[in-house]
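Chemist: Take a look at the structures listed below.
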Structure 1
């Protein structure tokens with residue numbers, strides 16, 4: 001069974017109801033012990049997304065949210081940077097948001113339909 005139509009519908013809905021989010025991923029960090037500096041390269045991509053305050057049920061997935069500034073992002077990651085990963089940074093109003101938990105819905109392994117991520121500022 002192909003989920004291409006569902007993926008297209010999810011992307012269209014997120015495009016219509018959300019906004020573009022920029023995802024930045026640091027890769028290949030190399031530490032130079034002589035100069036004591038770390039260098040890395042970054043990759044960026046945009047994807048349609050919707051951000052919501054997490055509901056009470058989020059604590060069953062990620063643990064306590066007390067004292068944390070967290071948003072729940074729903075994204076269509078098809079064609080962005082691949083799957084969103086913990087450690088990625090999302091540019092969204094309210095600050096840069098650092099992803100710490102991700103669940104990607106990809107039932108047939110052909111590509112993600114939608115990704116839910118929790119990120120904190």
Structure 2
């Protein structure tokens with residue numbers, strides 16, 4: 001494994017996105033309108049979520065995703081539907097990241113069921 005990749009868990013990796021175009025283990029498609037180092041995260045087609053260590057809110061996002069990823073699908077969907085308290089910056093981040101985790105799980109399930117032919121390479 002590339003020393004620039006931090007494997008937080010099997011579904012969550014972290015890397016400095018300023019390096020991402022040069023890391024062979026991560027499929028990267030450049031977006032001319034958005035330099036990689038400005039992205040907070042990327043979601044691969046196979047459900048792998050890659051956080052940007054260069055991003056200002058990286059530590060908060062990492063801690064929040066670790067917490068959210070431990071939820072059951074039922075609990076995650078409940079939180080998405082009922083979490084409306086956007087009072088602090090942490091609550092806002094939480095509310096924004098909940099649907100991101102739901103999308104990650106959907107992509108992972110599609111990839112595992114063979115319904116996705118364009119999965120990111122990160123082996």
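A short reminder: the numbers here are calculations on the coordinates, not readings from a lab. None of these values were measured; they are calculated from a predicted model. Cβ atoms are built from the backbone, for glycine too; each structure is taken alone.
Chemist: Ranked by Rg/Rh (Cα atoms, Kirkwood Rh), for residues 28-67 alone, which of 1, 2 sits at the highest value?
Modeler: By Rg/Rh (Cα atoms, Kirkwood Rh), for residues 28-67 alone, the leading structure of 1, 2 is 1.
Chemist: Here P(r) over Cα pairs in 10 Å bins from 0, in percent has been calculated and equals 12, 42, 35, 10, 0, so which of 1, 2 was it run on?
Modeler: Of the options listed, only 2 reproduces it.
Chemist: Work out the source of -12500 here, i.e. which of 1, 2 gives that when helix-only ellipticity at 222 nm (-39500 (n - 2.57) for each DSSP H run of 4 or more, over all residues; to 500) is computed.
Modeler: 2
Chemist: Suppose mean count of other Cβ atoms within 10 Å over residues 44-51 works out to 21.1; of 1, 2, which structure was it derived from?
Modeler: It must be structure 2, since only it matches.
Chemist: Then there is this: Can you tell which of 1, 2 yields 1.00 when FRET efficiency 1/(1 + (r/R0)^6) of positions 4 and 52 (r between Cβ atoms, R0 = 25 Å, to 0.05) is derived from it?
Modeler: 2
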